[in-house]
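For reference, the structures are reproduced in the following blocks.
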Structure I
């Protein structure tokens, strides 16, 4: 039996290696259009930044290593340009000419190409992508030469177009190299897959670097070529002179020849069943060019992540070997994490945009716990946002912080994968010691807060409502923090009664409310919850600001100036 694999790296090599372990007699050919069939693509930005100093560290396996260990026939610079499913052949452009390769089973893992926007001047030699080992080496060499040039009057400058996870990793690497870096993002905030309040923390982290400049809700309108430097002209008219332009504005599945051959595709990505089979017999597919079922919102989407790709490659090999015993490929819930400066930001499951588009009704809660007990040295606050349905089903979670975010996102991911109710989080049996966590872990706390919301023991109001509340005066805003916290900054016009003085001031609060509902505010939500229980028990209609002042500031960002004020000292 001959298995031909198109494309290497994670999904393709995962399939080839697994199939060899299942069938020692099979002939396995891997056709890869690049110069490296197995490399650490997640390490590319870190080579640019110097954290991974040697190019050789980027290469995981060579054709020679794969031949010796697994008897794989790996052919580099072999670009598959056509497929004939009836004849079971692929047409391949090679360094020696065009060839036809026959197969019994065909596994497609062609990956994706960087999206090149139709911007005038995009053909400048100063424009690069960061998709291959060669891209990373060229970029690292150029940056090193530029920063070491004694004749250079100004710091080397770079423009990163696209502020997704890879764009931000690359931007941080360039900043570590001493460059002046401008980040350009079309969406209204950097890191578009996460919520604005999570992205706000990352933005503030980057804002601490004087040589980092962020342009949101704008795009590159044109690139002007120059002898010494180019200039990127943004859609808002801003002109940025630059030595290097990195395109990180998304990718497009590299599926052209296969779609032309009749492989079913949607939006350019390959449609497969639960075992990775395409609509054509004996043709399978996995990786960045394939659509994965969305287990939360329904429909199909691309999940360009290493974990799901590796898993799919392995399961497809199992299915090719024996479909009757093979496990189906589990739908990916989309768990990802990125590090920027001292902060780590992670996500899993659905975000607001996905839930809204799918018409799913849901609740949102925000928490700001420490990663371990506050009294043990090294305690760091993290910020979590959790989504769950009106029926309690856990739908998604995001987090950002200096420590402990990865552990919590992984716990949320497993719960979502298992289809858990958010209240099931309360019963998690987790390891506890002061230096590792809390008796009530942040994930357990999320379950407790959600239980209060679903049971009606607490009613929440959210940060965006503050504009309407202040505009029409329809509610009394009651700040239940300490006097000193209130004086440092509070919602305009808010009344201040500390939470431990609520019962002694019920008449005063009732008089100020004058029949209106009370909108409670504290720092993170806990004290306003305590206050709400006392007020509700005494007949006052009230709700607690979700996530408190911390979330309010993260959500409002630069809009906070018109909402918050400090008491005169």
Structure II
């Protein structure tokens, strides 16, 4: 959810460099958190009073979570009947009019999207999550779900006031001298309003929708009841196993219902950036006192929207540096500290006039256990070395494959032990057959998409799109080399110690990287993102009308 001004602030009066220059005397809290340089307040400590119970709240949520995604004997009856009626109508009309026809997958996707809009915030939220899953979910379903991104009407102002007053335990005018009735952003779980505290400080306030917590929990139980009945009955089930999707959705949405945890996420990510000496990100300060389960008062950041390339360049911002900072910061947070923003998209990011990137909306945050963090490290290291067995082992350790899976058999069955395939050199029929073979093999091994990997993949897909907008001429091979070298220069010993390997064993295999892009290593020294986009377009063009996935986005 965006909490920033969509319009850029005026550029600096002096000649801008596009580089962040720290102030001579930075605020005290910037010693431990990656915050703005001109704060509306300074956080006196890492542990404001509302944060002290965050660890307990996370444990309570984890303990309760299975009750929401395990299929109940009976779901909440009234809500179940409503959901069954609306979804049933969608599937029935599709089955009569479109099933078995060329428009089958597009038809069921469209009807499911319309049903989600009719069913309200929980289902719209599910559609929004799917909409960010290009390359993870079927392209037709993703395209339809993108239409749900702006489909949530705001809550009426009196209901907002009621939530604020109930959460703070006092009349709204005792806390805010001004509270804008119209939100600047409205999403499934909450909406955001500009306001002014009684001391004159301008803030933004995130307010949870009244009753959304109970509605979400009811809807999860209904989805958990319905999901097993959908297996094998609709086309999307082959790629997104419905029970597994419900579990993934529950893990994602339940955390968003407690703003104590969102505030905790903000401070954790802010601390991680300082530990990494990563000065390219700014996290808005949550208020030291005004954070509760259902309201979150925070600093407002202002800057350029993430696709305003002209505005950034006019202000002297180097958009290539913005991309590089984003990639390195995201990867470092995940691999080295196991914490990363889990929902990167244009509405949750903005670029400040000094070139730093503002991160917003921390309701979805990736958190890795020590074992998962090591698996991510291994995945990165083995990918740069073109160690296929190591990559599959890392994916297994992340939970993508069941424990004890025979890695050598997976590599053999998927054909990963042979020469890489250039999709541009296959006929449409050959490419379709190859995709179907890989998918069948993965499903046969019980492959699934765990939450951390789903968030990681979603973010990589967003970064891929951001490169197309901000730096289309970026040399991908050169950038991979730069980032890999950065990691193993700055963090190589740490990674080696974590994985129990020799630091000197790492060798960048650029030919393997090129092969991963479907490029013959002997034919190309460089590959721009614009050229990669053209290759993808050619693949899509050749598959159109024949492949049930149509706009396959692989071979990244």
Structure III
């Protein structure tokens, strides 16, 4: 899952959070009492979790919660089938859009637990995981008061097969890999008039048929794409993405993409139908693309505006002050995420040049320039799979941890036949965020010191870089030979890290990497015995990076959230890499 925030996509941001990342020996914030430790990654499951969700101790109703998202443009669309970013998913899955399953936070351990949502349990597979059946509860409603039907859930699942209509949606990876007729049936909008029997309805039961064994269907069920959509033209894209029908505790009052989203209470949501969500605040206001410096001033002031607000980040220059003054209001969220540079595999064909780029990246300077805290929110990365993920192998693609080493970069370029300045890098950066601009300056400085030339100093763009990188027909994208991607696991399996980033034709394979032998191994692993799959993913990670080195891991990531003094239960959601929106309230 990618993070919406394009800030320093080449500067070390990433996506979805599930486990902790290790610290750094060169941590400039040493002396801080708050640290991250690696931990094994697993999510407990509670298939019998019943509604309503237990009340949060001390929670009170009422008030407005304002969420500042520095440098994050937010989602372009609220269509559940399209949601595959941390920002959009964390907001919508918690507040507006339900699915087959969901996550709940254990108040004692802080761990996330997979629990039922619209389904009455976590689903029942057949013996070889090629069919899954879910029973849909009969007491969940849309915002207009009509009951959500199994047919509407089946329709939502069918929509997820349409990769042409929703090219950036998660169905491109999971539905179009694991569901019946994957690669043949193109979805209801692309294959108009063609029926699909991959999902069927029998009373309150829906059964999903697979193209291959898929033991992780209960995890995939937690995505909005595995939830309901209104039947027929009512959910036609792209209009539906600007005017969705809510079935969660909140509904949309107004939505201005890249600016603001306002949610108000959905009076048709019944807590007795929902095992994990709450409806404490009267209103939510999400402010996208905020200036980090201004937000830091607001959150550190403890004025009226900040007391009922929270921020999804804080600048590195204010970290020490926040760490000293805010106490538990500064919440550090462990993450299971990796950030990458993505050299175009079809253009930068020499592995020595790709490794030279890894030594040319000015890690510490980039992190500081873009507001990250080295050793806290960013630590050096050595693999695609992040720390704590089951099966991860410990290795170094070039025999040592990559660090900024201009001379090593020049040596590799010389071996490849290039003099300093000969090799030209063409890339974009997100001009709308001052920190991204600052990061680009550091990146250009480092690259040029290491023997590369950055064409035009990089091409500034006002749109999210993802909108350019993911469009093969974009004229600017065709010019690029270096892109980026920030990725967090969709659930704790290498299946959600390696194929989305390195499989031929995968939506977020921004490196254009393609090796048939690797594709075959990725196809084979899900059919292996369950006990062998984790290590197989770890071994494949090591093979990809040591043999091909198609993408450059620049950082493992963690998050910092700042909560106002009147925000109750200010904690993180470890399954979505975001604040725990489901459980927040305003102290009255």
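Throughout, read-outs are computed from the coordinates displayed, never taken from laboratory work. What you are looking at is a predicted structure, and each value in this text was computed from that prediction instead of being measured. Cβ atoms are built from the backbone, for glycine too; each structure is taken alone.
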* To which of I, II, III does the computed value 25 (relative contact order in percent (Cα under 8 Å, 6 or more apart)) belong? -> III
* Asked: From I, II, III, which structure was distance in nm of label points 7 Å out along Cα→Cβ at positions 379 and 395 = 3.3 calculated on?
  -> I
* Taking -8500 as the value of helix-only ellipticity at 222 nm (-39500 (n - 2.57) for each DSSP H run of 4 or more, over all residues; to 500) derived from one of the structures shown (I, II, III), identify that structure. => I
* **distance in nm of label points 7 Å out along Cα→Cβ at positions 131 and 483 derived as 6.4 - corresponding label from I, II, III** => I
* **Which entry (I, II, III) yields the derived value 0.98 for Cα Rg over 2.2 N^0.38 Å** => II
* Identify the structure, out of I, II, III, from whose coordinates distance in nm of label points 7 Å out along Cα→Cβ at positions 123 and 147 was calculated to give 3.3. => I
